[in-house]
Structure 1
């Protein structure tokens, strides 16, 4: 649970920095996202989630795989 809270805090910090440093670009990105079809957003979201989970799993050393 602690790792999840740290990940959420990091996400908020990075997004906050992006909005503070590049407000115009972030506004355009949100506008573009609002105009993107739902199917594309859903696919990008699912792919991003899977990649994120695999990365965290890999960084933690594949804890559920016993290769010995």
Structure 2
């Protein structure tokens, strides 16, 4: 298991889905109630972003359904 590789894949998916939804980084931050810096870190695949914050981003983008949480 390569955590860095996995995080890069998640980051790429977050970035792609954000753009597909037509959100800027700032708009996604507003929708998630997270700081812009957290969204940017998530889009870089940073392990400094907490698991809960990743889940919030994934739910807002519709990648993960809240019913599974």
Structure 3
């Protein structure tokens, strides 16, 4: 199984509700880890990056609503 095969399987997984949930949770954990590692000094940039990845993966923009409130 090559890298292309794995990428295809990942794309297929993102089309499912369970895959989208897992990806969103993974992004949240990664952003939390980055914020913890930097002492929240760069939280605006971390959150912008998280939102950009979320948009690219088609996970929705719920986080943007939370930031405005």
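Just so it is clear, none of the values below were taken in a lab; they were calculated from the coordinates. Quick caveat, the model's predicted, so the values are computed rather than measured.
Brief remarks follow.
- Structure responsible for -25500, with helix-only ellipticity at 222 nm (-39500 (n - 2.57) for each DSSP H run of 4 or more, over all residues; to 500) calculated and labels 1, 2, 3 on offer: 3
- Here Cα Rg over 2.2 N^0.38 Å was derived from just one of the structures 1, 2, 3, and that gives 1.47; the source is 1.
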